[in-house]
Structure 1
Amino acid sequence: MGRRLARELALKILYQYEEGDTDVAGILHAVLDHKNYSNGEKKFSRELVEKIINNLSAIDTAIINVLKNWPYDRIAVIDKTILRIGACEILYFDDIPAQVSINEAIEISKKYSSSDSGKFVNGILDAIKKIYESSNHK
């Protein structure tokens with residue numbers, strides 16, 4: 001499954017983190033080391049989790065800046081976590097096309113969240129992508 005699985009693993013790790021378990025190393029170990037995931041999946045998942053946690057304020061600000069008529073604190077934890085993954089990839093992973101990150105986030109939201117979540121995730125991440133690209137980053 002590759003990067004899709006790595007993103008889903010990152011989602012599980014970040015969800016636990018968001019729910020109050022701040023032992024990131026412990027969560028990483030519990031999620032990644034108890035099944036036979038490939039080294040690539042583990043590496044990308046770890047990198048994604050660490051990049052999000054280390055840049056959480058900037059990523060959340062990017063999301064908040066594009067929200068229209070919806071308070072950030074009302075976003076469901078699962079959707080917020082999916083948005084953080086997508087936004088992180090757009091902002092910090094130049095080797096991944098932004099549209100790929102958006103599409104992956106939409107598919108993951110369809111699997112783990114509500115039926116309307118895909119549209120919401122698409123709208124937010126597309127707005128972040130447009131701002132990022134217009135500021136000459138990509």
Structure 2
Amino acid sequence: MSLANIRHQEEQLDAQIAQFRTQLRRLPRQTIYGRAPLEMALSAMGEIEERLQDAENNRRRLLAIKKAAQDELAALESVQQVDEARKELSQLKQQASRQPASEATAAEIRRLEQFIAEHSRRAEQTITANFEERRGQG
């Protein structure tokens with residue numbers, strides 16, 4: 001499932017929630033001014049409240065799915081960045097082995113090594129946490 005689909009569903013649920021809240025605000029006035037009988041208004045308000053609660057519950061569940069998808073995407077992006085940094089680091093080290101490394105090259109090697117260590121740790125933590133969540137639910 002894509003994040004675009006999730007966002008679209010979230011927008012639909014937000015619109016439904018807003019519509020149900022508007023209906024709940026308007027029904028009492030319609031009853032007061034005689035446009036809707038009291039029993040019908042009470043019944044309709046009960047149905048609207050049920051639908052509102054269901055929409056809010058669906059939105060809460062959807063947001064949990066959205067967060068999980070964003071976490072997975074962030075972990076994948078981090079892994080990809082680490083892979084690219086490793087390739088760049090490898091090239092710099094090969095270059096440095098053929099000729100003496102300049103101070104700028106040495107600084108870039110240190111920066112890449114630090115970047116790889118930091119982002120590898122983050123990706124590992126995210127992936128491990130997600131794995132443990134799935135394992136705990138299964």
For FRET efficiency 1/(1 + (r/R0)^6) of positions 45 and 77 (r between Cβ atoms, R0 = 30 Å, to 0.05), which structure out of 1, 2 has the highest calculated value?
1
Consider the structures 1, 2: one of them gives 91, 35, 19 for Cα extents along the principal axes in Å as calculated from the coordinates. Say which.
2
Could you tell me which structure in 1, 2 was used to calculate distance in nm of label points 7 Å out along Cα→Cβ at positions 5 and 117 as 4.1?
2
Matching 1.03 (Rg/Rh (Cα atoms, Kirkwood Rh), for residues 21-92 alone, computed) against labels 1, 2 points to structure 1
If helix-only ellipticity at 222 nm (-39500 (n - 2.57) for each DSSP H run of 4 or more, over all residues; to 500) is calculated for 1, 2, the one returning -24000 is structure 1
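Readers should treat all values here as calculations from the given coordinates under stated rules, not as data from a laboratory. Just so you know, these numbers come straight off a predicted model, no measurement behind them. Cβ atoms are built from the backbone, for glycine too; each structure is taken alone.
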